[in-house]
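Just below sit the structures, each encoded as structure tokens.
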Structure I
Amino acid sequence: MKVSEYTPIQMPMRNLVAILGATAIAVWGFFALQERVSNVEMNYKLIIEDIDDNTDFRIRWPRGELGALPDDSEQFMLISHMETKLARLQEQMEDMMHNKVNIMRLQDDMAEARKNIEKLKDSTRAIKFANGNNNHGDK
């Protein structure tokens, strides 16, 4: 049997359509698989970049190399304000401690002054003037 480019082939039409359909489905399947592989590779590359960014963030954020959140800034401002208020209150408390000492001293001085006033009253009552009257103005 001689086979050349001019050799006639007889084939039923349905076999030819079946062969062409199978070829079309095979080509479509190949390109579908190729697209799926390309999508998987692209997703892999994107995920790897995200993982690298996440690793970088996870390492650098606690060190403070990437800045701070606005909430952190607000908290730092509030803490600073509270430190200022606390320092003022502590200063007032220290001043009040000195006031307590001063008040106790003044109370002691006042008690002594009352004793001295009572002694003076008693001594002035005892003073007799030359005419025999006491200092209360009894005449």
Structure II
Amino acid sequence: MVQEKLNLILLTGRTIEQGVGKELGKDTNQYFESTSMCYMDELDMNKLGLKNNDHILVTTQEGSVVLRTIKHPRGAMPGMIFIPYGPWANVICNTETSSIGMPTLKGISVEVKSAPNQPILTLRELLKKEFGR
């Protein structure tokens, strides 16, 4: 039976693809493709009835963002998702640094739902939504 939502733990970090995209420019399709996605465990994807490239809504206390899901390529990671650093991850991560100079980017509680009819915002659309310009 397909579940409506899952409560998981978010990890963010660098990927080779994200780094290459960043060097090419944040307005490139390669950067968009490498940062507007979410790696998930195959069993967790099955629980939500998801396949590669399906859209999901990821929600934290900070906000929500629509991403495409990809089966994690390096083995099992049940109960966790991984989003590469970038504007889409920033929307759902807390900017508070607790006086250490670095925001919390790992170990964040998230709710994940299937979002088949919701678009992934472009960088321009995402910035306009978040900052009004």
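Quick note: the coordinates plus some simple rules give every number you see, no bench work behind them. Every value quoted in this text rests on a predicted model; they were computed, and no experiment measured them. Cβ atoms are built from the backbone, for glycine too; each structure is taken alone.
Quick one: helix-only ellipticity at 222 nm (-39500 (n - 2.57) for each DSSP H run of 4 or more, over all residues; to 500) came out at -7000 when computed from one of I, II, so which one is it? Write down the numbers at each step before the final one.
Working: I: -29000; II: -7000.
Here the read-out was taken from II.
Computing Cα Rg over 2.2 N^0.38 Å for each of I, II, which one ends up highest?
Working: I: 3.78; II: 1.01.
Result for Cα Rg over 2.2 N^0.38 Å over I, II: largest is I.
Have a look at I, II and say which one yields 11.3 for distance in nm of label points 7 Å out along Cα→Cβ at positions 45 and 125, as calculated. Could the numbers behind the result be given before it?
Values: I: 11.3; II: 2.3.
Only structure I yields this read-out.
Here FRET efficiency 1/(1 + (r/R0)^6) of positions 13 and 93 (r between Cβ atoms, R0 = 30 Å, to 0.05) is compared for structures I, II. The highest value is that of II. So mean count of other Cβ atoms within 10 Å over residues 21-28, computed for just one structure, reads 13.9; which one of I, II is that? Structure II accounts for this read-out.
One of I, II was used to calculate mean count of other Cβ atoms within 10 Å over residues 29-36, giving 10.0; which? Going label by label, the one that fits is I. Looking at distance in nm of label points 7 Å out along Cα→Cβ at positions 69 and 117 for structures I, II, the greatest value goes to I.
If mean count of other Cβ atoms within 10 Å over residues 37-44 is calculated from each of I, II, which structure is the one that comes out at 10.0? The value was obtained from structure I.
When distance in nm of label points 7 Å out along Cα→Cβ at positions 5 and 77 is calculated, the result is 2.2; to which of the structures I, II does this value belong? Spell out each step's value before the answer.
Details: I: 8.5; II: 2.2.
Comparing all candidates, it corresponds to II.
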